[in-house]
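In the part that follows, the structures are each spelled out as structure tokens.
Bear in mind these aren't lab numbers, they're just calculated from the coordinates by the rules spelled out. Only a predicted model underlies this, so the values are computations on that prediction, with no experimental measurement involved. Cβ atoms are built from the backbone, for glycine too; each structure is taken alone.
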Structure 1
Amino acid sequence: MTIKDVEPTRGLRPVLRWGQVLAIAVAAISPTTSVFLVYGAGLSTAGTGIVWAFLIGAVIALSLGFSYAELGGLHPGAGGAYRIIRNVLGEPWGLIAVWLFLVLGMVITASILVAAATYLNSLVPGIPVNWAAVAMMALVTVFSLERIGTASWVATVMLIIELTVIGVFIAMGFFGARHGVGFLVHPQLVSASGHRMTVMFAGLMAAVVPALFAFNGYDWPLYFAEETYEPRKTLPRAVMLAVAISIGVEVLAVIAATVAIPDLSVALKSSAPLSYVAQSVAGPVGATILIIGVIIAMFDTGLSGNLAYARIYYDSAQSRSWPEPVNRFFGRLNRHNVPLWGFLLLGVGNAILCYFTSLNNLITFTGVVLVAIYLLIATAAIVSRVRQSTADRPFRMPLWPIPPVIAIVGAILALTQQSRADMIQTAVIVLVAVIYWAAYARRHAAASK
């Protein structure tokens, strides 16, 4: 069995080289954004065990990277993970994936831009957080509607700035270290009464989902398959390089930040513990420069992340997953050959969420939705080797099936430690997708045969 390269162009055209696709992926991951976005949530749950949570998350992320790389080379398309899940597990599972992505597209960019606006407010208190986030979302939408080549270069320039920022932060953290290795080897928290407590395994696993949220984005090359030259060869390499960069930079940053914490009890009480660490190692002026770099990085992440979601919706429309008016809506391209209405929908949806919600409400829920998608991808990596055993795979993961098994076990363990509300909300999305399949999509598919 031979699975063909990307099917003949339906509107999207190849314009990207592997370096541009990699830049978009690393910008979507944004090590700077990721660490500054989730460090506080992980620290409050696992204390100094946040380092262990990131190491556990790194093993899961690398395992998932192998799965994405192998399946992305086998099933390239603008839908990325949605295309993979639909082709390997079947249309019902693909619909579950696309419904999860519909929600993610409306949530994840908003969470990043609200964080950027929060840091901006810390520098200029007169700037309202929610309105600043809405303004950033408007800019993201404008850039998203430009040619993908233009957007990729904007992302690349900002990426250079942010990698410089996180590199300086790592160096300063290690240079200003206040603790030795023992501070990390024995994870600890400080209670409200000031007593130090040992962090148990459950606490570490609860912080793994924020860590996975931080690493997320290494699959982003897959969503530009139809706009990339030689995608079956390029995409697996870009995915593996992206996950390697993500893990290397973020783990170093978390270790550097943790050993540089002046006072753990103060850091745990802080709403922005990395700002506290930055003030300690860089002083007020240095911390201000660092925070400006973080804001730029977060905007870059919002832009790079936003670029993929409308392409997922576009691919689902090309697969006739929706009623025909919706297919036409998501399938419309503008004069720059990018999905017009998909990006406008994302712009309006995220802007509304930017105005009406808070950061903490978004991060944990987004993490749970991401892990649900990871479970589907890891399962597809196993099923694909069984059902498509003779397929020509441009990339074959090493030690199969160990990587997808690690990803599945790790994701399930992490989910068991998440809040009931986030789990219920994610389950509701899955239920809506199942009802949609049973009430419309299955009958429509049968009628069209």
Structure 2
Amino acid sequence: MWDAVVVGAGVAGLVAARELAHAGLRTLVLDGRDAPGGSVRGHTVAGLSLDAGAESFATRGGVVAALLDELGLTDRVCAPQPHGSWVHLPSGDGPLPRTGLLGIPSEPGAPDVRRTLGVVGAWRARLDLVLPARVGARATTLGGLVRARMGRRVLDRLVRPIVGGVHAADPDDLAVDAVAPGLPAALRSEGGSLARAVAQVRAAAPAGSAILGIAGGMHVLVDALVADLASAGAEVRTSAQVTAVEHSTDAWRVTVGTRSTGGEPEQLVAARLVLATPAAADLLAALTGTPGREAPGTDAGGTRLDAGAAVTLVTLVLDEPALDAAPRGTGVLVTPAATDVRAKALTHATAKWGWLADAAGPGRHVVRLSFGRAGDDTPLPTGREALVDLALRDASTLLGVPLRPGSVVGHAVVRWTEALPRPSAAHQEAVARVREQAGALAGLAVCGAWAAGNGLASVVPDARRAARSLV
């Protein structure tokens, strides 16, 4: 008998469990994977401790910084190097706006914007400053809003590559308030001008970089959370797949298949249950009689839950002094119109993070390529070596530097499923329905990126609220 069971040991589950454990509740965390952390896990490549998933966090709201402070990690918080980033276009590479939001420029006439958009594109974007408020007022998606206010070039050359890289989705499929909280209110106060609204949102953010990292990698956060849970008397079990949950008058029964029991199911009983996993809708389906996540012919009470994108990350550790100059700043995002590469984004990690450059040493570089463009159904190579070869060719194109196979001193391939649920209007409606169903059952709460939105700035406060609702 446990006071609380948390299903899912990603950051959402670990944060929720920490709230419960610090409230004096005997807490157990279960995860079917072989290690905690979810998409904030780490791995070792060529002797370097690197992130296997998320490698930064948004400073929005200060919620992640507050958690890091509680865990004693404030001194390890660091800002990325100020090299800027680029976008890869069929017409040639160009810089991304330094003062923008999801690629939407707050200064449409800035030199970096003009270079990427061209004179005509920049002129069209500047019309936003004089267009009446009614233009774009009825737009329900981010793509529709940007197209109406600033034109197609801003959408295709700036916004679409960033949204594809961050959310693995198309801007025309995403609700504005889901991906840019605060932007709708700023639009109303700025008379409909998108540029001025973006400037207002950025001005309200904390001074400095919009994203930060942790020296040693974001996976240091997972290690700190697990250690903190242990000190509070909580237990984290991995390789423990939850197959069913049942509810009685005053308790939850959780069925678990574990490697330690040879696959035989184990029954656990808890007064409180937190579902911090994308499978929450599936586990609730048996209790509520509604279908689970998106699959052919299924939805959640008439509205569709997005199952998340499949993302493949290929990390290359290279001995290549030609990259010392950071030829494309901290990385490159790829517009969907570009057909000469398969990757949707490249991060030059040693150019982005000073701590990693120091750890790697002179002439050694870490680049990471992300594959899985929205709408691209062409299968990637299945073999590891073929995928690494593809990543090396794409990296050569995106960085503008010929990279030889002999320069590769280490590599890793990580495949994420159920990653980056696309926050469309339909998905938001489905999440609201699942939250409503969960709220009707005593002692139950749900959290995680599938419900709160992508990024720790959304996940952390939502997980804390979920846990505190049960205390």
To which of 1, 2 does the computed value 35, 24, 21 (semi-axes √(5λ) of the Cα gyration tensor in Å) belong? 1
Rg and Dmax of the Cα atoms in Å, for residues 347-386 alone was computed and gave 15.3, 47; which structure, 1, 2, did it come from? 1
Note: FRET efficiency 1/(1 + (r/R0)^6) of positions 187 and 267 (r between Cβ atoms, R0 = 25 Å, to 0.05) at 0.95, derived from one of structures 1, 2, originates from structure 1
Which entry (1, 2) yields the derived value 23 for relative contact order in percent (Cα under 8 Å, 6 or more apart): 2
Source structure (of 1, 2) for mean count of other Cβ atoms within 10 Å over residues 35-42, computed value 22.8: 2
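To which of 1, 2 does the computed value -24500 (helix-only ellipticity at 222 nm (-39500 (n - 2.57) for each DSSP H run of 4 or more, over all residues; to 500)) belong? Please list the in-between numbers first.
On the way: 1: -24500; 2: -9500.
Answer by label: 1.
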Structure (1, 2) behind the derived value 20.6 of mean count of other Cβ atoms within 10 Å over residues 171-178: 2
